[in-house]
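Heads up, there are several structures right after this.
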Structure P
Amino acid sequence: MNDPLIPCTVIGSWAFPGWYEKFIADVAAAPERFGVADRTEALTDAVRLAIDDQLRAGLDRITDGEMQRVDFNLGFYDDLDGLEPLPQARHWGAPAHDQRSKYRCVAPLRVKGRGGLGTVGEYQRFRALTGAPCKVPVPGAYTLAGCLNGGAVYQDRDAVTEALIPLVNAELKALVAAGVDFVQLDEPSFACHPDAPERFLDVIARTVEGVDAYISMHMCFGNYRARAVGWRSYRPLFPHVGRAKVSQLALEFASREMAEVELLAELPDTMDVAVGLVDVKNTWIEPPELVADRLRSVLRRVDASRVSVTPDCGFSQTARHVATAKARAMVEGVRLVRAELAGRARG
């Protein structure tokens, strides 16, 4: 990879354009009114806009915006056999994680068709539109298991996770075969359930086994409707998270006002970090100078050669104009620090 010093990227999702949200709702309400070509055209146009937004903001490595997905992971259950949907327990009141879709296992889990979990198709659509450096995020087995009840098939969440590990591993390998050099394993659930570290490390190791790519692991504290789902501390993950079989850890700091940034110094020199320096849970646009100051606090603990800058989480729960402004401010803040580092090198 030929990323610049301190590359700026996103976690995965980009804010959906308003017209695309309306299109999705219309298709759900009256699917017979839209043909395959109609749906493909709308999806391709949405991906094209996500690419344009990110490149105009100045990001160094981008995604397709996850325009084909429901949340970052919920759409993947449509590609799995052996599931039945569970009724939603609560429809009204303040939005929270108990309103997310849930499923029961009624047969051993397996991928439905030859297209895998669909990420290769997403990547191919992206590559038809741009040659820009990219990464492809894929939800990890433990996080995917969080929305599944084992039913009579699997004893508990660990057993569901075991069934999903080879499916996710196969998807990652298929992406590499398609030409992807940077994959991101989304495992926020481990940050919220840090009580079995050796089990966690084993799951990650087997999920990425044989995957010949730069592998980032994203661990936030949840962002469904801009709400966290667990105790927002990485302390229980340290120091063992530094032994995870990945190239990079992607962690959120902005929403916590840079709390625990000192933990980065405990990571081994072989582990890169992607630091969240803008908060996706609010609508305030961070000034570039604040982003730069946050980055300087990171660089006091980690060498610049190991650092990337991201938002805390995906932008799917953020208004598009806010996401665009935050991404632009993030890029401008990083450029300030790059200029400082270049000046010191010349001096």
Structure Q
Amino acid sequence: MPAKSPISNLKSQTTRDIRWGVLGSGGIARRRTIPEGILPARNARLVAVFDVNAAANAEVARQFGATAANSVDELLKADLEAVYIATPPNVHREQVLACARARKHVLCEKPLGLTVSDAEAMIAGCRQAGVRLGAAFMMRFHAQHQAALGLIRDGRLGQPVFARAQLSCWYPPIAGAWRQDPAQGGGGSLMDMGGHCMDLLEMFFGPVQAVSCFTSRTVHDYASEDGAVVSLRFANGALGVVDTFFCMPDTASQNRLELYGSLGSILAQGTIGQSPAGEMTTFLQSDTRAYDAQQGRGTNGGTAIAPAPLNTYRAEIEEFSQAILDNREPSNSAQLGLQSQRVLSACYESARIGRLVEVGAKP
């Protein structure tokens, strides 16, 4: 069965705010997670920030009313309870373990490090220190994704059959861009965007059992792949496809999400991404009819699924903060990051050897 809704544990009231620090205050932290997540969250408060770019860090601190730390150690000595890590994946392991030693809870951007062993080490270190570790798969919190998950959990889709997730953008060569350097980011479009897509499909259909993957460097000449297509086999027998590219114009890819089952389909565009936008339509029936030799589709326009928009960055911060307050495991737990690393590892191994790879199998 698909996992429980990651927003179902949120409470309507909290007793206090969790004090947050940020490691890697530029990039996604400055654009999204601080202004859309930490600042408006009903149970969080920004205290301090650090980035290796001291000038940018000072600007972020001024912009959002935080203290600008001069080092990781200085940040961890501040009066913090939790740290959001938005640095390149090659430093995730050492930074998460440093936070654990300082007895700080950690919400780390995906992927959790570069490898499965990195993720395992982070989980072990946080468990030993008695702190929570989460993986920032914020797309799970999208209101329409949650609505789709509810329909699937209620059996409205029937037996899961096939799923597709698409996420692409135009990402030309940029000096110093860590997503274009496997030594820093672990990979390109597959690691960065495909990880989100496969995590979403696992939320809907359960764990991936095996993969067959192709990667490409079709347009851009940086070291990371600029495109990937993955065929998935889920443990429940359903099949899936993820396609993700750094070499398509932003307007070309509609970021499709397609979920098919024995009772119909849930189709969306624009819900996969960083915003709460998008459109979702269901084509569902209550039972399986007899074979129709005409295979008529009719003119059914489907049923729109349009819940109130929910900012995914705020939702992930509120859920993790609430888990700390409740002394429980967060729904955006590190286990999601570990499973993602296992699936991604299988994908890259499949692309390397040119055949299907079981998730969790040793190379």
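From which structure (P, Q) was mean count of other Cβ atoms within 10 Å over residues 85-92 calculated, if the value obtained is 8.9? That value comes from structure P. If you line up P, Q by FRET efficiency 1/(1 + (r/R0)^6) of positions 29 and 61 (r between Cβ atoms, R0 = 30 Å, to 0.05), the top spot, with the largest value, goes to Q. For which of the structures P, Q does the calculation of distance in nm of label points 7 Å out along Cα→Cβ at positions 301 and 333 return 1.5? Answer for the origin of the read-out: P.
Taking FRET efficiency 1/(1 + (r/R0)^6) of positions 149 and 253 (r between Cβ atoms, R0 = 41 Å, to 0.05) as the criterion, the top-ranked structure out of P, Q is Q, with the highest value.
Determine which structure produced the value 65, 46, 44 for Cα extents along the principal axes in Å, calculated from the coordinates; the candidates are P, Q. Walk me through the numbers before you get to the answer.
Numbers: P: 65, 46, 44; Q: 71, 49, 38.
Comparing all candidates, it corresponds to P.
Looking across P, Q, the calculation of FRET efficiency 1/(1 + (r/R0)^6) of positions 21 and 261 (r between Cβ atoms, R0 = 35 Å, to 0.05) that yields 0.50 traces back to P. Structures P, Q were shown, and helix-only ellipticity at 222 nm (-39500 (n - 2.57) for each DSSP H run of 4 or more, over all residues; to 500) at -8500 was computed from Q.
Output the label of whichever structure in P, Q has the greatest value of percent of Cα pairs over 23 Å apart, for residues 205-324 alone. Walk me through the intermediate numbers first.
Numbers: P: 31; Q: 55.
Top value of percent of Cα pairs over 23 Å apart, for residues 205-324 alone, among P, Q, belongs to structure Q.
Every read-out reported here was derived from the displayed coordinates using simple, explicitly stated rules and does not represent laboratory data. Being a predicted model, the structure only gives us computed values, none of them experimental. Cβ atoms are built from the backbone, for glycine too; each structure is taken alone.
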